[in-house]
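J.: Next come the structures, one after another.
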Structure 1
Amino acid sequence: MKIFDSHCHLNDKAYAKDTDQVIKRANAASIDAMMIVGITESTSAQAVEIASSYPGCYASVGVHPHDASSCNEDVLTKFKTLAKNPLVKAWGETGLDFNRMYSEKKAQEKWFIRQLETAEKLNLPLIFHERDSQGRFLEILKAHCSDNGCKGVVHCFSGNSNELDEYLKLGLHIGITGIVTILSRGKDLRKLLPHIPEDRILVETDAPYLTPAPEKNKTRRNEPAFVRSVLMKVADVLEADPEQLADTIWHSTCQLFNINSNN
């Protein structure tokens with residue numbers, strides 16, 4: 001079984017002292033690939049640095065909507081330079097978050113659109129963040145995606161059935177986190193899982209956040225090794241063979257990120 005943690009933040013300070021051990025534990029749990037996601041200029045550079053140091057690790061560059069107010073054209077230029085590294089396989093995490101409003105709407109929308117445009121020029125798939133945007137996220141996506149749809153993943157999907165349908169129509173993949181394992185919080189997500197084609201599902205940890213059960217009862221910090229619990233829960237909900245599902249998700253994740261699935 002080969003598993004791809006399609007979204008983790010090993011560039012977070014939570015791993016500053018034990019990155020080696022975290023990656024070793026992931027590899028021991030059959031987590032053979034990890035996408036380390038950038039959310040600012042500094043974390044994007046760190047993602048590339050970590051990916052360059054460990055086999056099976058890849059990086060994305062981008063500005064999170066929380067940090068949109070700190071984005072500018074110089075930052076995007078630096079990202080374009082970083083993206084020349086062959087280990088940079090995606091752009092993001094980018095999108096809209098109208099829940100916490102760490103950056104005002106105007107800044108979020110402006111730099112979300114500019115990141116969409118830049119990623120398209122670089123032919124990089126996107127890692128999307130959406131929360132409480134009241135349809136604005138989809139509106140912007142539809143306006144800027146080509147007739148062939150969008151190439152990317154809705155990270156940590158927590159939307160409703162209508163939003164799911166719209167994402168799938170756009171050709172997007174759906175990122176499933178440890179929330180699916182949580183009894184009450186994951187109830188709605190488990191109901192929607194059967195409506196997602198298996199080759200559009202990605203599994204992710206969002207480590208160090210969203211620790212799945214049963215690991216949640218033992219440690220607060222999530223890590224890539226725990227994505228195995230996400231995969232097993234998805235297989236359980238879909239009544240699918242875990243190894244076959246893992247193989248499907250592995251190949252679709254590699255295809256999305258333009259990575260050789262035989263590595």
Structure 2
Amino acid sequence: MHMTLPTLAFIASETEQAQEAAQRLSALYGQERPEDAEVIVALGGDGFMLQTLHANMNAGCKIYGMNQGTVGFLMNEYRENDLRERVAAAIAETIRPLRMQAITADGAEIDALAINEVSLLRQSYQAAKIRITIDDHVRLDELICDGVMVATPAGSTAYNLSAQGPILPLDAPLLALTPVSAFRPRRWRGALIPNRSTVRFDVLEADKRPVNAVADHTEVKSVISVTIRETSDATATILFDASHSWDERILAEQFRY
């Protein structure tokens with residue numbers, strides 16, 4: 001059966017390695033404008049992939065990454081041969097980001113999207129005190145901690161994993177609610193919640209214990225409350241090689257030691 005080969009646009013992070021790779025691939029396969037291409041090939045690491053996904057929300061194109069960075073969990077292996085065929089055969093996964101709505105101590109209201117996670121982190125030497133409410137029901141009156149986050153399946157292998165949070169399959173209808181260095185209650189290790197849930201964090205003693213909120217690369221200083229829910233009006237599509245799909249990466253990550 002004849003396979004239709006997609007048009008490609010190459011974009012790269014600022015590293016010399018990624019820039020040189022983009023030049024070679026453009027010479028081999030041509031270069032469409034990103035707004036006209038069916039697939040954008042992102043060359044860099046996971047951070048650059050996140051930037052690319054954010055920039056192409058609801059754009060109608062697909063994003064295929066090749067690793068020219070460090071970890072590259074969201075990227076495919078870098079190979080120059082038969083790239084159009086690889087991209088055409090790749091498996092598409094839909095990314096649905098979180099929407100953070102933060103209110104600061106001076107009354108400002110700030111919205112931001114997060115593909116990986118929304119995290120609250122203490123701003124000073126004082127531990128944070130945070131009340132956790134899920135769907136208008138207070139689940140934890142007071143969490144004393146360095147921070148707390150809500151992570152998507154796509155972000156479950158990032159900061160969430162380093163905080164001992166669970167790894168989630170990309171198609172799991174779940175979010176990970178994970179504390180960072182919880183002091184009280186000491187044995188609380190977090191929770192798995194449905195992705196249709198709305199999570200609200202209220203910062204207690206905000207003057208004494210200031211807290212920042214971070215949605216991927218967007219940081220908001222001195223928040224007093226943060227509401228988080230999965231967005232229904234913003235999506236991006238990421239492509240993975242069939243030989244190394246997201247599901248396979250998730251399984252492999254859970255058996256590392």
Structure 3
Amino acid sequence: MSTYYIIMSCMAVMAVIVFVALFYFKAGYGYLSSASWGKQIGNKTAWVLMECPAFLFMLYYTLRFAYSGSDTGNSPAVLYVMAGLFLLHYFQRSFIFPLLMRGKSKMPIAIMLMGTVFNAINAYLIAGWLFSEAPAGTYTAEWFTSAQFVLGTIVFFTGMGINLHSDYVIRHLRKPGDTKHYIPRKGFYKYVTSANYFGELTEWAGYAILTWSPAGLLFAIWTFANLGPRAKSLTAKYEQEFGDEYRNLHKKYLIPFIW
């Protein structure tokens with residue numbers, strides 16, 4: 001088995017471990033912020049440092065492929081579009097999302113470093129599939145009109161829209177200088193506690209479909225493994241703070257009408 005598939009297999013096992021562990025150990029950032037994770041740094045700096053490796057690594061692999069002149073038997077245009085969608089998401093998460101943050105929240109360095117490592121490995125797996133591991137002929141020019149690509153792209157941008165709108169809702173819950181907590185109720189927050197996470201999960205489910213790849217599927221699984229338990233923990237936090245006012249909203253944790 002090649003190094004690439006060994007790493008992918010290890011990441012698949014880790015996704016299961018992380019999913020179970022996060023029901024017992026809460027990642028202490030954001031609304032669940034906790035000093036028990038050790039030294040913390042500002043949220044904006046932490047998000048940039050945590051997210052930008054995914055963008056930079058994918059950009060590096062894409063440019064290296066472009067300048068190498070390699071012929072993998074797949075359409076470069078298709079590969080560049082798929083890499084471009086990944087880059088689009090992580091450009092926003094690395095360099096725009098942190099600038100829009102309000103307040104002075106902090107993130108434990110330990111959590112930031114774990115996120116950094118994951119993002120670097122994930123970029124390697126996605127880029128490795130696109131530019132090296134995908135069998136010749138998988139992504140011909142006709143892939144642009146395939147059911148997988150068309151449906152996956154629609155799902156991807158739908159998820160991105162939900163994610164961006166949900167982040168907007170959260171940012172505008174407070175007026176400048178206000179430090180109180182409020183219940184988000186607009187958009188998909190009518191249905192779930194973590195509408196922003198639902199958007200992100202939808203986005204990467206779409207990416208798994210449009211690439212129709214094991215690397216894309218693994219990323220979608222990892223997204224759920226990481227965000228699912230956190231969405232449940234956030235629900236418990238809201239119920240602890242707001243009591244029946246929150247419970248009576250009958251929201252699901254992450255997936256509308258399901259869970």
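J.: For Cα Rg over 2.2 N^0.38 Å, which of 1, 2, 3 scores largest?
T.: On the way: 1: 0.93; 2: 1.09; 3: 1.05.
Largest calculated value belongs to 2.
J.: Here helix-only ellipticity at 222 nm (-39500 (n - 2.57) for each DSSP H run of 4 or more, over all residues; to 500) has been calculated and equals -12000, so which of 1, 2, 3 was it run on? Mind dumping the intermediate values first?
T.: Details: 1: -12000; 2: -5000; 3: -21000.
The value was obtained from structure 1.
J.: Who wins on distance in nm of label points 7 Å out along Cα→Cβ at positions 177 and 201 among 1, 2, 3, i.e. which is largest? Could the numbers behind the result be given before it?
T.: On the way: 1: 1.8; 2: 1.3; 3: 3.9.
For this comparison of distance in nm of label points 7 Å out along Cα→Cβ at positions 177 and 201, the top structure is 3.
J.: Compute mean count of other Cβ atoms within 10 Å over residues 41-48 for each of 1, 2, 3 and report the one that scores greatest.
T.: Details: 1: 21.2; 2: 24.0; 3: 17.4.
Answer by largest value of mean count of other Cβ atoms within 10 Å over residues 41-48: 2.
J.: Now a separate question. Work out which structure the value 21.0 belongs to, where mean count of other Cβ atoms within 10 Å over residues 169-176 was derived from one of 1, 2, 3.
T.: 1
Values quoted throughout were computed directly from the atomic coordinates according to the rules given, and no laboratory measurement underlies them. Here the structure is a predicted model, which means the values were calculated and not measured. Cβ atoms are built from the backbone, for glycine too; each structure is taken alone.
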